[in-house]
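The structures come next, written out as structure tokens.
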Structure 1
Amino acid sequence: MRDDPKPPAMIHPPFPATSTATAMPLSPAAPRELIHTRSIECRGYRRADGLWDIDAHLTDTKTYAFDNHFRGELPAGAPVHDMWLRLTVDDRLVIHAVEAVTEAGPYSACPTVAPNFQRLVGLRIYPGFHKQVRDRLGGVEGCTHLVDLLGPLATTAYQTVFPWRAREHEARLERDGKPPERPTRRPKLVDSCRAFASDGEVVKRYWPDFYTGS
């Protein structure tokens with residue numbers, strides 16, 4: 001049994017002149033052949049008990065069959081990695097519960113690291129979170145792919161919780177007949193990326209007190 005993949009050219013005609021792949025807003029691609037796909041899907045849920053579930057799912061698939069010492073021959077399209085993470089967080093993004101599952105991995109040891117992810121309970125998704133993750137799950141204490149999955153999962157938590165809370169807060173003010181609140185402190189988003197540059201139109205529109213443009 002070989003651990004190395006068979007040459008892709010033995011499975012498909014090399015470099016087809018046309019592609020049926022979904023159109024994308026990139027430049028026209030050179031003739032090419034799809035070899036590998038990594039898919040990551042993250043979803044945020046508001047729970048009935050007031051907490052939030054943030055789920056993430058990662059798969060890696062290849063377009064050709066290959067032999068794996070631990071699982072035998074993997075046919076084209078079979079997941080090399082199939083991994084799930086769920087963080088249950090509160091309104092402040094403090095982690096209350098963690099679930100980590102490796103449904104498929106290339107080695108027998110892959111699923112055994114899942115219990116270590118309980119070390120994340122009590123952490124807050126906040127600046128410094130990724131360093132705390134590395135301190136607890138770095139090296140042989142973690143799984144490269146599950147740890148990497150915490151990046152988009154953390155972003156999904158922000159995108160899920162904070163916009164919803166802001167929406168509810170604005171609705172309460174409107175119901176109470178109160179004007180929208182203006183921040184008294186510089187928002188953390190200011191100068192966090194190009195869109196939120198302090199001299200840009202977004203800051204001028206939403207946080208005029210902190211606009212530095214002319």
Structure 2
Amino acid sequence: MSRSIKIIIADGQRLLSDSLELALNQQDGIEVKQVVDTGAALIKSAEKSGADLVLTEVSLGDADGVALIQKIKRQNPNLRVMLLTQNEDSAHVLKAVDYNVDGIQMKSCSLDELVVSIRIVASGQKFYAPQVLKMIASRPPVESQAGLSAREVEIMQMLAEGLSAREIGERLLISSRTVETHKANIMRKLNVKKATHLVKIAFDRGLVKAAR
């Protein structure tokens with residue numbers, strides 16, 4: 001008899017996560033170890049639950065679910081991480097892909113489709129829903145980002161939205177000093193001498209979008 005896939009569900013909508021827990025626990029070879037609704041609880045559970053896979057939403061209220069991916073995978077290298085989301089905003093989805101998330105499934109999928117994708121991800125393979133594959137195929141080439149990494153583009157966008165280094169650090173779960181280091185690297189890559197000119201140049205080059 002094969003070992004069950006042990007799962008942590010992380011979603012701010014408790015009614016949905018409780019229903020999902022009930023449905024998944026009825027599937028052969030799947031066991032939901034814990035259900036959490038905050039980023040802090042997810043990090044703690046990932047360290048102590050002995051789970052094989054995290055099934056998380058994009059936003060967890062107290063933290064950006066996508067930003068949690070790197071931290072969880074860094075602290076738990078063998079833990080598989082999968083996003084279950086209704087958010088079809090390509091910026092969030094592609095950010096998750098850049099952060100090496102193991103799978104992305106849409107909340108509009110059927111239970112059978114979700115179970116299949118969970119089994120694929122738990123087996124060590126990647127799974128991206130068709131909508132995600134379409135986003136990946138249509139994304140701009142890396143060259144259009146002026147050599148900036150995915151994290152640097154993300155920070156550049158937040159700077160353009162008026163967030164401080166401290167606020168960016170809190171959102172991305174990194175220190176303000178690390179944010180300042182990224183900012184310095186961005187300025188070097190864009191050949192910007194003054195920090196006050198950085199956002200304007202980024203807008204002029206199409207590297208960031210106006211906040212909606």
Structure 3
Amino acid sequence: MPFTKHAVDTFISDKITKVTACNAADLYLEFPDAKNWLSGFGLMVIFNDQPPENRRHFAWQFLRRAEMALAEYSLAREALQNLLSGNRGRWSPYFHALTHFETALAQLYQALDSYRKLSKRNLFESNDDSVEDRLNKIYNISKHQLTTGDQLVWISDSGVETAVAAISYVEIEELLRSLAREATKLSSSTSPTASKTAEPADEVDRAGIAIFEG
């Protein structure tokens with residue numbers, strides 16, 4: 001016999017049944033080549049000897065995180081849709097979705113942080129309540145804190161939340177699009193000039209980074 005929403009609220013978590021909609025976008029529709037960024041970059045290195053060798057290790061790291069961030073976000077969306085399409089007395093799809101969202105945010109944060117380290121420029125000031133500041137808070141809570149009650153990080157209809165910070169699906173997706181635009185250029189450019197002259201994504205431009213520069 002299926003469990004009821006009341007049973008889930010009482011014995012598992014009342015945050016699960018509060019999720020009533022999947023508002024995460026399918027970014028693979030916007031970036032259909034996202035699953036092939038690493039493959040494309042490898043082919044560019046082999047056949048075009050680009051980018052310069054002193055940028056390749058960073059590019060590999062960035063592309064891996066960007067490709068996995070979109071992959072995990074897509075898996076989170078699928079798990080969330082599964083939760084909402086079946087009997088609401090279930091909880092496993094919720095936790096699957098939450099884990100995929102946490103992993104997507106971790107990959108997203110680490111990709112942006114690698115830009116920060118390469119450029120030696122901060123993307124945010126602590127407690128400035130920017131998207132990046134809130135992403136950092138959620139990342140640190142998810143990675144370091146030990147829960148003593150209900151979930152430290154949870155899913156809502158608007159995005160991913162904690163007791164101290166929340167980030168909406170719209171905000172997550174804008175950051176993911178910034179990574180995706182750079183990843184697309186990295187995996188398909190044929191020369192350093194092509195990358196330098198292409199219009200940079202907003203978040204990347206703020207970091208002042210040219211990945212292909214020697």
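Just so you know, all these numbers are worked out from the coordinates, no wet-lab data involved. Computed from a prediction, not measured in an experiment: that's the story for all the values here. Cβ atoms are built from the backbone, for glycine too; each structure is taken alone.
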Structures 1, 2, 3 compared on distance in nm of label points 7 Å out along Cα→Cβ at positions 56 and 176: the greatest is 1
Taking -7500 as the value of helix-only ellipticity at 222 nm (-39500 (n - 2.57) for each DSSP H run of 4 or more, over all residues; to 500) derived from one of the structures shown (1, 2, 3), identify that structure.
1
Source structure (of 1, 2, 3) for percent of Cα pairs over 15 Å apart, for residues 96-159 alone, computed value 62:
2
